[in-house]
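Multiple structures are listed underneath, in structure tokens.
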Structure 1
């Protein structure tokens, strides 16, 4: 009953005021991004360079709504989809009431004009006002994919190296991987991780092709720090060490691969990995 009463009160406020009234910062300059949101490996929110305390129980639901909004695309996300993701057991009216209250609290918490926009039952996080590391990361990795199609140009190679360093700085871990108990973050988490691993493999092959073996080694080792279960990274690393005459290092990589696969999957390395190992012994 309390939720229903608060929801009706908020609805009346919405009718009297435009969205832009929910802020005390009318002069925000968009390019400065007054809100910065970190979701890769950790979740944190900075408001005008000050970190928002996330420990308060009352803030849990509004911040979870923010997380789900980002996970589901951040722009034009159906309120029904958000409600189903966050409150799957609530019926239609209860879910709608809870959504209204939670959105109101999120706006009060962040308190930036036009930051969270609601139009035609669709919610948008204003990218002019909010910087999100996951969005920046995905744009950057997409840019890197385009650069890799022109990797024969020395200037492009330098750009690829700079972009790769920036990607590794941004990627402090999987998307919201420290936030337990939700399933709606899995799709974006897996997409970003897969894109990064694919980028690492493609860049590593570029370094191999031009004989930059040490760069290739560093690239593949970074990939294994992100995902030690990706067998193809072990394969490429073995090849790099073999090509540079570091056979003991290559053998060590094989044994690590074998132990990891046995520990996690109870399987042996693939035929391709075994063939590489045999080439080291011969």
Structure 2
């Protein structure tokens, strides 16, 4: 069976070479010329859009033109309410990660499905050896293509319109956290809990059955009950985790000393559910 398929492929390749020789055109210069022209068109469109963006923006560049402003507000490294989002062409994968939750199946959404899809695309030319290219005679390929486009379109739309769990939804849970932990009367600890909810800590760590999306990131519900762990210790740890031997967690020194102090008070007050 295998040798027969190899022979068929060889015969098909020979027919292809004969067809090119009799009726086709060589790659150079015809195909190369077409590719060059198309590349120049793409570059020209990019240059045109750049010029439109540059010269239609008013004032000092902050007033929007046809394609938006040149400059927006300066980045604030100490912000506590910014939620990063991927570029639009990654929205489908962004929403896929919301479907597959850690720890049961997140590896399937992050590695499994994209890898399987890529391997299928790479293997497709070696699996489908038919010369038929008319769409009406390729029902399986057409249905598969339609399903892929629809699924990616739906996931992209859902990812673009998804509400961020790291924003207002988690922030709204802070009063219940404070009540369950017993620090609702500590305004500084409550402020630290709000910072914790806003800066993205919950995307890796879990806290009272919320969050926990990164392998190895511990649950912080009772982190304050650890012996010898003070508010200053937690503030210093969050500021520069690598100084404590943690090279996985990023530094949060740009939050500022006051925000770090509040965050440390919140963690020190998290001694477990009452």
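Computed from the coordinates by the stated procedures, all read-outs in this text should not be read as laboratory data. Given the structure is predicted, the values throughout are model-derived calculations rather than measurements. Cβ atoms are built from the backbone, for glycine too; each structure is taken alone.
Of the structures 1, 2, report the one carrying the highest value of mean count of other Cβ atoms within 10 Å over residues 43-50. Write down the numbers at each step before the final one.
Details: 1: 13.9; 2: 10.4.
For this comparison of mean count of other Cβ atoms within 10 Å over residues 43-50, the top structure is 1.
Work out the source of -0.33, -1.03, -1.10 here, i.e. which of 1, 2 gives that when log10 I(q)/I(0) by the Debye sum over Cα atoms at q = 0.10, 0.19, 0.20 Å⁻¹, for residues 139-258 alone is computed. Can you show the working numbers first?
Details: 1: -0.33, -1.03, -1.10; 2: -0.44, -1.12, -1.22.
Only structure 1 yields this read-out.
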Given a value of 79, 45, 30 for Cα extents along the principal axes in Å, calculated from one of 1, 2, which structure does it belong to? 1
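Which structure, out of 1, 2, was helix-only ellipticity at 222 nm (-39500 (n - 2.57) for each DSSP H run of 4 or more, over all residues; to 500) derived from, given a value of -16000? Intermediate results must be reported in sequence, preceding the final value.
Values: 1: -19500; 2: -16000.
It traces back to 2.
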With distance in nm of label points 7 Å out along Cα→Cβ at positions 51 and 235 derived as 4.2, matching label from 1, 2: 1
